[in-house]
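What follows is a group of structures, each given as structure tokens.
Each value in this text was obtained by applying a stated rule to the coordinates, not by laboratory testing. Values in this document were obtained by computation on a predicted structure and should not be read as measured data. Cβ atoms are built from the backbone, for glycine too; each structure is taken alone.
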Structure P
Amino acid sequence: MRLIDSHCHLDAPEFDGDRDAVIARAAAAGVIAQVVPAVSSATFPALAALSRGRNDLFAAYGLHPMYLDRHADSDVDMVRAALQRETAVAVGECGLDFFVEGLDPHRQRALFDAQLRLAREFDLPLILHARRAVDEVILRLRRIGGLRGVVHSFSGSGEQARQLFQLGFHLGIGGPVTYERAQRLRGLVATMPIDCLLLESDAPDQPNASARGARAEPAAIADVASAIAGLRGVDVADIAAATSANAVRLFRLDQFGVAA
């Protein structure tokens with residue numbers, strides 16, 4: 001199988017001790033490429049150094065809403081500079097988070113809208129965080145227009161998913177789908193359009209059910225693919241092929257020699 005991890009924080013400090021081994025384990029599991037989204041401007045230099053000149057690690061630059069206290073309003077200019085200077089396959093991780101208390105919703109909206117405009121200006125897909133904020137994210141995507149991307153770790157309703165598909169967005173599906181109690185998500189994944197589905201590990205967060213409490217790794221998307229195949233009643237190789245083709249198309253990875 002040839003798998004693509006559409007969302008992995010491989011630059012996170014949790015991997016500082018064994019990053020090369022993590023990459024090797026992913027490759028051994030069939031992961032041919034990983035998209036690594038930034039969370040704050042402070043991470044941009046290390047992320048650029050990690051991904052520069054490689055054909056298996058691809059950077060995205062953005063300002064994550066959960067790290068609002070690390071962002072200055074001028075950091076939007078730093079996102080722009082990174083997009084101009086570095087090779088980027090997306091804008092993100094950005095979005096809205098109305099679950100965590102104490103995150104100023106007005107600042108979140110201002111930074112999010114600015115990054116939506118950057119994605120349209122640079123003709124790049126978005127990697128979106130939308131926790132208890134899917135309806136407002138959809139509203140803002142419609143308001144800006146001309147956008148595409150993925151809502152990572154999707155946990156919304158079927159109707160919200162349908163609206164995102166109509167807007168040209170994918171759903172990133174990872175560890176949560178391996179938990180039997182995630183009945184709504186598993187039902188959605190069983191029936192959603194296959195051409196809107198991406199695999200993700202969200203490593204080091206959101207481990208699979210079999211690794212509950214442990215650090216997530218990109219290699220784990222092989223088990224995510226197997227879980228999705230079981231829910232859809234198809235061969236896992238079909239899920240691998242379809243989701244990898246989706247990732248190549250969305251992030252235009254073929255320009256870097258990545259083939260599904």
Structure Q
Amino acid sequence: MSQSYSLYQVDAFADCVFTGNPAAVVPMETWPPDATLAAIAAENNLSETAFFIPLPDDSSGGSYHLRWFTPTFEIDLCGHATLAAAFVLFTELGHQGKRIHFHTQSGDIFVERSGNQLAMDFPVWPAKSITVSDAIAHALGARPQEAYISRDLFIVFPNEQTIRAMKPNPALLLTLPYVCIICAAPSATPGVDYVCRVFSPEIGIMEDPVTGSAQCTQAPYWADRLGKTSLVCDQVSARGGRLLCEYQGDRVRISGGAALYMRGTIYV
């Protein structure tokens with residue numbers, strides 16, 4: 001006998017469909033085998049699919065265990081799929097409160113609703129400075145000014161034009177052993193503090209449209225460099241998206257909108 005699950009596809013960090021970053025969201029009551037979760041994520045073929053179940057001992061109805069899968073493996077943190085999962089709970093599944101508590105591999109994550117925006121409370125990932133290697137420069141087709149590592153590789157360029165014009169070499173990017181390769185520069189647009197693009201060949205996505213988890217590393221850097229804690233980032237991918245960040249020391253608050261693209265049913 002087949003099992004069915006509801007499926008939602010949501011454009012996260014977006015004000016309307018066809019912008020931001022698409023994520024699949026699959027609510028469940030209990031966990032199926034991990035192989036089933038991996039197969040669903042591979043079939044969806046989006047950068048991430050979010051799966052959640054309610055915590056069995058939660059009397060308030062606002063706590064969930066949340067997991068994220070790329071098309072190739074389970075990942076430890078994903079921003080846009082977290083935002084998408086919260087959006088589904090608030091708008092499709094009738095969550096009445098203003099706050100959702102997710103239990104994840106990366107600890108407790110909270111998402112609050114404020115008007116048409118959702119604000120996520122994420123951990124900060126401090127980054128360590130490293131030497132800019134020839135391998136990094138050759139893979140990106142441009143030499144950055146600075147390079148740092150956390151879970152991801154974070155590299156800083158002098159200007160926005162370099163970020164927008166960048167044409168990395170896919171084969172060489174795959175030789176860099178990082179989940180995400182974050183390329184950033186100061187913004188030339190009034191009201192925007194910095195721009196970025198994020199490449200994720202390790203998870204089968206050459207360029208991620210909008211990346212919430214990248215702010216775990218970027219926000220501390222730009223807060224220190226610019227001397228401010230409220231930050232606006234434009235991710236200048238083809239789809240594009242805007243992230244509003246509030247650096248809070250050991251946490252970063254990341255806000256954005258979302259739009260429902262699709263409802264469906266999975267049969268497995």
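Distance in nm of label points 7 Å out along Cα→Cβ at positions 57 and 233 was computed and gave 4.2; which structure, P, Q, did it come from? Checking each candidate, the match is P. Looking across P, Q, the calculation of mean count of other Cβ atoms within 10 Å over residues 65-72 that yields 21.4 traces back to Q. Taking distance in nm of label points 7 Å out along Cα→Cβ at positions 25 and 225 as the criterion, the top structure among P, Q is Q, with the largest value. Suppose you compute mean count of other Cβ atoms within 10 Å over residues 145-152 for every structure in P, Q: which one lands on 20.8? Label of the originating structure: P. A value of -5500 for helix-only ellipticity at 222 nm (-39500 (n - 2.57) for each DSSP H run of 4 or more, over all residues; to 500), calculated from one of P, Q, originates in structure Q.
semi-axes √(5λ) of the Cα gyration tensor in Å computed as 31, 21, 16: which structure among P, Q? This value belongs to structure Q.
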